[in-house]
Structure 1
Amino acid sequence: MAKPRVVILGGGFGGLATAEALGHDADITVIDRNNYQTFLPLLYQVATAGIAADHIAYPIRGALRKTGGRFHMGSPISIDHKNKTVKLDSSEVIPFDHLVIAMGSVTADFGIPGVHEFGLGMKSIHESLMIRSEIMRRYEDLCRFQDDTRLKVVVVGGGPTGVEMAGALGELIKGPLHHDQAEAASNIDVYLVEAGARVLPMFDQSLTDKAQKELEKLGVNLMLKSAVKSLEFGQINFADGSSMRAHVMVWAAGVTSSPAIYDLSVPTEGFRLKTEQTMQITNYPYIWAVGDCAGARGSNGRFLPQVAPVAMQQGRFVADQIRRVSKGQALKEFLYKDKGSMATIGRHKAIIQVKKLKISGPIAWFGWLFLHLFYLMGGRNRIGTIADWSWNYLTFDRGNRHIMDSL
């Protein structure tokens, strides 16, 4: 019996989880506009000089080596449903029996003017390097002029990404930048802006309170109940009519499905692919959705969160579903198993919540370190990350303070 031809659009967490779970049971082709997978949870550490950028990138071809799968670098531009083929921007036409759409997400602006023009997103290595370079370039200006000018770095979004980014910025300023030029570092202010009444609303209130206290100890100014109305050059405007100066604006307020899904002639719903609980796209049983762009819902009827654990579970589930189709077996419905949430604020400062279990402090911090190393792809990347983290921990320094953007 011939193996099913499975084409996977996207080489992120969901796409590679699908490929790895299918193994040699299918003829696999992965398509992505980059030839590497990005370990998104550590982008903020690249942005704050904690680790080198290449430590969170892993070649997709390397990930497919064990499965014998193929890789094509490109972007899909259309699907021919009659002939079951997908066309790429390179004009390649690739046939399939099953198509898995795992194209991930991009920064969401929620219709707020100025976000894409003046805000710096947190969804790619390039964006993280831009943030790092912008902060370091502004810092060098402070060192050069040595006046009373204050540099305001604003992080918008009080979820895990925003909190981790703000905490890491606080540590960067109090540690390496202070040691390099104390006067300049003392003129940098970090703000964390959140529209809600508290940061990390997915955690228990007691853990949120601890996180907020640790952020304040790091010098982060919390601005709660501060909904953003618009961004302008060097300024952020709020819904209550107030505004503030902002030299660097990091947008970590949320994500939305990749806009490329709207070019594929498949149904969408609520900015995601319209997906059955079997993970098949509605009306297209041979097309599957995985990860941030998938419209699967939880037991509460809401869309599942756009995070890596969901994508990986869905990827493994879809691989099993494709096997079941090949064997003529009945399909199952996807049920997400929430294994908890975690966030780190800084050295020895993290919080973990697994159902009723709540952990904070050094134990949670070491747990966060271990899990991120466990899921990081590639032995070289793990060793490099351990080396960077060890150096940072032992010396209170960060050796990746380079200005390396395209300017």
Structure 2
Amino acid sequence: MQIAPEKPRVVILGAGFGGLTAAKELANIADVVLVDRHNFQTFLPLLYQVATAGLAADHVAHPVRGALRKSGVKFRMGSPIFIDHKNKEIKLDSSEVLPFDYLIVALGSATADFGVTGVTEHALGMKSVTEAIAIRAEVMRRFEDLCRFEDETIFSIAVVGGGPTGVEMAGAFAELVRGPLTNDQGHAAAHIKVHLIEAGSRILPMFSPKLSERAKIDLEKLGVQVHLNTAVKEIKPRTIEISNGENISAEVTVWAAGVKGEPAAAALNLPLINTRIDVGQTLQVKNYPYIFAIGDIAGLPDKNGRLLPMVAPVAMQQGRFVAKQIQRLVSQKQLQDFKYIDKGSMATIGRHKAIVEVNKLRLVGIPAWYAWLFLHLFYLLGGRNKIGTMADWTWNYLTFDRGNRHIMDAS
């Protein structure tokens, strides 16, 4: 009787888009343990809607164990603190030690302040549900202050960063002000200003110049003041100091200017390129062929020498790719090089306002908006989350209201 070969032991660090995809793909061919510091996955592309009262917080979070149900993949909640390369083991902060044959690092990214003074102290990031709830609470708390005083005080919200997250958040804030808050208390809403600050010459630089300009026009129609060629020098408690010496008033500052590799990767003493793990074309970590890195934490250059973008499609493609790589290793086949297939970019500015660019195909307005809605709903995990999100979106669309205007932070 022939004995079946023992399955390889694979430990995956991080249950984001890349880690979860890899875990599911490896479930049938390996003994997989997935590790994350949270017991849920956050759907980051819709996090800004939690911050702007468009969605309930639990609609963008899905239990990891629920996503892995019936897959055979094991889950451990914890953070990695040490890799024992000699014995091929990784120690977690829970004191548990996990043996592995192959390790996949998919730790994701963290907010990058680019050395700007005051970001940590006075700005709010957008990388977790907790931060999104804090932003929503701070905005609503300031709105309540305006309602109480009913004078000519101006309350300014500033979003720093003209990428998709910044653009979508600025547009959502403007619609929150124009719709629900105006209906709640018109005088207070009329005294709320929304700023979008971008250091470059245009917003959404990954799109064609024509689409970037269209997005800027749409934002300005919503009442957003777009500041281009405006580099931030320092974030202060109620002011943003610009590099040219001017100031922009901002009682609430949201930092969406960029991300960096999750610092936990550096703590594991893996080789880095900038803040990301240095990998070869096979996605194996330099000098450690039994370790792979995928997603935001992986520093893989494209054909132009630029590191691949920190977006979900890259992570998911790499998750599927690494699963096949490990299968090839088990079968003693030669490894392949990863090739990212760019399926295009999209961003929404507001109701019936969005842009989509896929190769030479460009959509704007209502068709682009519906495409954005469909794609995000498709990738959202969990039937309950899909139904809840559809319900919230439908209510918002039909009533011009947002029912999630709760102040629910720890304050």
Structure 3
Amino acid sequence: MRQRRYLILGVLLCLFGCMEQQKKEEPLVQQMGNPAGAGSALPFLFSDTKSTLLSWVEPVDDSLMALKYSRWEGEAWSAPQVVVKGADWFVNWADFPAISENQGNLLNHILKKSSEGTYSYDVKLNLKKAGEKQWKTNLPLHTDNTPTEHGFVSSLPYEKGFFVTWLDGRNTIENGEGERGAMTVRAAKVASDGTITDEQELDARTCDCCQTTAAITDNGPIVVYRDRSEDEIRDISIVRQVAGQWSYPKSIHQDGWQIKGCPVNGPKAAALGNHLVVAWFTAANEQPTVNLVFSEDGGENFDAPIPISQTNAMGRVDVHVLDQENVLVSWMETDEKDAVLKAVKVNRNGVKGKILEIAQLDASRKTGFPQMEMVADKIYFAWTDVTEEKSKVQTAYVLKQYF
């Protein structure tokens, strides 16, 4: 009888040991199937801390494109929904559609060509009110009617509608003397029925083709973007709305990156109350670097930058606030012939957690800009996987406890 007990105990210990070993060997990065089809690209993730939306662009045939989206329902992505289709879109690896939600109302956009010019296109909004099935599509965001570049849109839930900011090229149209003005950054509020209010120019001279980013602080909305001085210094600036008034543009840090062409590599910001963080890429002094900076007063002042990556950094950053002291940052680095998507937890005092490798990526532009969002105990990622055949949007998650 005693020998049998020892035998049973040995078997149980073996089983528990095997289960524990299997648990340890489970990958930190859990791949997720998603409904994006062959040729899909330009993913965007949005989360309101309760649910997650994924949008992407997918070809219908050789000329027709579709903007689709899906919602993560806890166990799987919902069946893909088509927002709008078009054969006259400007589809660009860096200037991608974004989706956001406020009280069940959905907003996203596409870029529609406005003339035969390569960089002549308008931002068109698509809206679906809560409880309705049909989208209102191709609504105007701006009404300047100039055949110039408009894009790099950021949109966020705000009040009962949305706060939207974008790069606007209306001043770049050539005048009678052959002169052109500069790219500008503008912002407006969009109601759930598409009504545009409070449209304003925030900066009269900015970098031409870097993504904008925005956040809502306790003081009001802020917009962060790559600026452009007369001497071609292209550092990151912020404008803030406080008591209903917009501040003058202010650099978040004097990188001193002088570059004659647009680097196509914008910042990302996130806020929790007035706790604001900004991640960005710079190659000042020929040193490619991803930096992170904290602010405790909604962006009026910033701490000293924390270097995140100074080894083969490519940028293409994203950032998410965990709490008042900790954030997650994701970015891309070159890895011999390819690239790698990485993420790390960073404390305000500069202490970094373990750097996790999320995915191996193609280093080309077709990979686009990876996305990161958090819901409950999971951090979700989306990116474009590029092969010799076709691209495909991929998604994965990491449990927050592993950072």
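Before moving on, here are some points about what is shown:
- Label whose coordinates, when distance in nm of label points 7 Å out along Cα→Cβ at positions 95 and 111 is calculated, return 0.3 (choices 1, 2, 3): 3
- Value 1.4, calculated as distance in nm of label points 7 Å out along Cα→Cβ at positions 119 and 231, assigned to which of 1, 2, 3: 2
- Mean count of other Cβ atoms within 10 Å over residues 295-302 - structure with the largest value, from 1, 2, 3: 2
- Structure responsible for 24.5, with mean projected area of the Cα convex hull in nm² calculated and labels 1, 2, 3 on offer: 3
Where a number appears in this text, it was derived from the coordinates with a stated rule and is not lab data. Owing to the predicted nature of the structure, the values given are computational and were not obtained by experimental measurement. Cβ atoms are built from the backbone, for glycine too; each structure is taken alone.
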